[in-house]
Structure formats: C-alpha cells, structure tokens
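Got some structures for you, see below.
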Structure 1
Amino acid sequence: MLGAACLVSLAAMRSGAGLVTAAIPKALNLALQEKLANAVMTMPVTGSRGDVFGTASFRDISRYWTKYTAVAIGPGLGTSLPAKYFVMKMVSECPLPMIIDADALNLLAGSLGSIKGQTAARVLTPHPGEFARLSGEKPENDASRKEAARRFSVKHNVVLILKGHRTVIASPDGKFTVNNTGNPGMAKAGMGDVLTGMIVAYLAQGIPAYVAAKEAVYRHGLAGDKLLNRLNIYAFTASDLIDEISKI
C-alpha cells in the first residue's frame, strides 16, 4: 500500500526530520517516486517474489544504517511470509531506534522474542485489535487498558502506544500517560500512518522514545482538534492532518 508509505514519509518531513528516505521494492520505486514528488527520497531495494519485502531487502537496507538515525517499519508493508522474515530481521538486528506499526505489528505477533536483547528503543503502536494479537489481552475499560499497556511495556522493554479513545502511552520503567487530544473525525484510514511519521521524526532528532511518543500523540490529536474547528467532522483526511502539523 504505497499511500501508507507516503503518509508516513510526508508526516516525518513536516515534523522536523531533515531527510526522509522511503525504502521500496525496486519494481514499485517509480510509482512511489511519483506519489512523493520532490519531498522525499526513495531507496529501491531487492524485493522477494511478488514485489514484497524479504531477506534480500534487509541485506540492502542494512548496508546503509550508518546514514540514518531512526527507522519506521510496517505501514503498507503487507503480511506475506517474506515480509515476516524481513520484519524479524529488522526488529532484532537494526541498531537504530525504531517505531513498529501496522502490518509489522501483525507480523510480530507470536514472535516478540525478537525484541529481547535489543538496546535501541522500540516503540509499538497497536490499536486494540493489534494489541489483542500481540498480547492475547482485550482490555474492556480505561483502567484495564492502562494496566495492560503498562504491563506489556515493562515485560517487553518497549514504549507502547495503545491507540483509541484516550490513547495510553506506556514506558518500560512503569510510567504511563493518557492522552486527552483528538476526536472521532480521526477514526479514518491513514491517521495512524501520520502518527508513525511524527514519532520517527522525533526519534531522529534525538528525543527519548517515551517523550517522543507522548509529544507525537498529543500533537497528532491537537492537529485533529484544530481541523475540527474548520472542517466538518466527516470531511477531514490524513492528508489534511499532515498540512496541519506545521501550524502546531
């Protein structure tokens, strides 16, 4: 899904990243370049059969880790078997701070051991369904959501963003924050991709992972609230949100 990769990339540019590069299987590179116009670079990598990410993609990307300061993985990735191998290698071996979202979360379910031993920050951003697949838990109220997020974060040494009404952000040291911005108009496709782009930009600027997550979630919701003052709740889109980021 090239649109998801575009939203992440453009949101990162709007959030202070000096340079954003989108990795993409070679066969899809020109299509992505057209979508991103002149704002974001692309990195064509070797794809697996069916033009999806795989182990060869990992080898290509790993050669250039020293050129970058943070990584986002997941949006638009797909859930093929080669993509699962790709995600496992990236999560376990990439030495950079990383935000794991969307398809990468689903591919990580059942394989959380790949995070163990990793010293670089890992930020996971599940919605309730993805969290259920990752943890086996389905918290039903605000109190249980807070506790489930806190427990998961401590157990797996990750920053967890449990999305939804009053998103919970939890830290590996047991701290958590409940966000109070955002509105129902943001319950649309692509909004999570924008959040991922914001977080990876903050990580790239050296902001600690828990602080980066809290700031991004708050400002993401605040941008949505500003849009609500001007546009119909049913009308604004993820692209509108990206445009709003620069104003907050």
Structure 2
Amino acid sequence: MTDNFADTYFSRDDCAKIGYIREDIEVLYKKGDINTRERAILITSLLYAMDKIANTCGHYDAYRKGVEFDKSLELYVPMANRQNNPNNQCFNMDSNELVKNIEADLVYIDPPYNSRQYCDAYHLLENVARWEKPEVFGVAKKMDRSSMKSKYCTQSATEAFEQLIGDIKAKYILLSYNNMAEKGNDRSNAKISDQDIMRILEKKGEVKVFSESYKAFTTGKSDIDDNQERLFLCRCFN
C-alpha cells in the first residue's frame, strides 16, 4: 500500500496502517486464529474506514493533488446481523452463468447502465478486498481489471441481457434501469434501449413499469433533465 498509494488516495501514514491491518487479517486467518466470518467482518470494517477518508469524490478514477490529508483511518465494528436466514447464499460470479443453476420466486437485476465499468471506479477497494497484490499502473494506480469487465457496459449489453433473461427460472423478474438513453455524453448514455428492454421482457412475461424522478449523478459539468429510475416488473409466463 505504501509503495503504490502513498500520498495519492491516502496519506503515507494511513497507507502504512491499511497495508499492515490487511496483511495481519490474512495472517490471522491462515493461522486459524480467526474464522471466515470474522475475516469478512474485519475486511468490511477496513473498507468502510478507507472509503470515509479517501481523497476522491467517491470514485477511484482519480485523486485530488496537493491536498492536505486531514482525516485519519478509524475502524469501527460492523453490526453483523445474527438473525440472518441460514438458507441465505452469496455468490461472486457472472450473473449470466449463475442464473443457469438457480431458481427463485423473484430475481432482482441492477446492471450497470452505461460504459462506466464499476471495477474502474472501485478498483482500489477491490484490490484490498482480494489482497492478491497485483502490479498497478497509470496515474490512478489501477490493477489489471480485464477479467472483471462487465458486458453490460459494452456494445454487447443487449445480447448479454437477452441471454440473461432467457435463462432465468423465476416467477418474477424485477429490473432496475434508468432512462438516461442519449441525454448525456457517450460514456453516460444507456447501453440497452427501452425498446430492447421491453421486447426482451415481454417474451418472458407480462411487464409493468414503475418510475420515479431521480437527480442524475454528474461532476457539475452537465444538467440532465427528467432523469428517472425505473423498475420493470415482469411476471413470467412459466
């Protein structure tokens, strides 16, 4: 952390603390001094603490130069719920592959809307979570993220979405997708058109659309009117 990120997103001192804490978590886990759940809670605490003091505007695409680091790393204990349903399961895999192997009453889908890859925005947190210590490059100190790129941010988005919906086995599908269409710049515009969304969902079942006005996220350089978050509810035929 100190070699790669000192005085970029974090001060040198905080980078040293982050690196030491994350390495210690891994050492304790491999020695058997903490279990999988405890490891996850400690990593979660560290990631929250990092994000609260990061020298960014929320994303790790860039950091502000020449600023004074006036906040220090401070960890808190996340309030993990002990009453979670023991049947709950978490998966970390391609959703298009996952849906081929599961069934559900309701499937909720919240894919990226545009060409802005999530792994580009949160690469540093991903790096610390995985702790694989890859090489980083460029001004923003990003690691190789090619294996994490989403098709939903590319020209293949509609094709990927159609495959996903076709393979879902559920009574209901709930899709979250905004109406950005072509209102912003090329990177901000939606990759899947409303016409394609409706065409694909209506092949699967009966569709209703619910919408609510929502202020679009910008860096202050654009003023986008009538931005809406929509929920497409599909009641599947079978």
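Every read-out reported here was derived from the displayed coordinates using simple, explicitly stated rules and does not represent laboratory data. Given the structure is predicted, the values throughout are model-derived calculations rather than measurements. Cβ atoms are built from the backbone, for glycine too; each structure is taken alone.
When mean count of other Cβ atoms within 10 Å over residues 31-38 is computed for each of 1, 2, the one that comes out at 13.8 is 1. Thinking of 1, 2, which structure, once mean projected area of the Cα convex hull in nm², for residues 39-174 alone is computed, gives back 10.9? Matching structure: 2.
Given a value of 1.3 for distance in nm of label points 7 Å out along Cα→Cβ at positions 71 and 111, point me to the structure among 1, 2 it was derived from. Going label by label, the one that fits is 1.
When distance in nm of label points 7 Å out along Cα→Cβ at positions 55 and 167 is computed across structures 1, 2, the figure 3.6 traces back to 1.
Assign the value 2.8, calculated as distance in nm of label points 7 Å out along Cα→Cβ at positions 127 and 143, to the correct structure from 1, 2.
Values: 1: 2.8; 2: 0.8.
Going through each structure in turn, the value belongs to 1.
Assign the value -10000, calculated as helix-only ellipticity at 222 nm (-39500 (n - 2.57) for each DSSP H run of 4 or more, over all residues; to 500), to the correct structure from 1, 2. Label of the source structure: 2.
If Kirkwood radius over Cα pairs in Å computes to 18.0, which of 1, 2 did it come from? Label of the source structure: 1.
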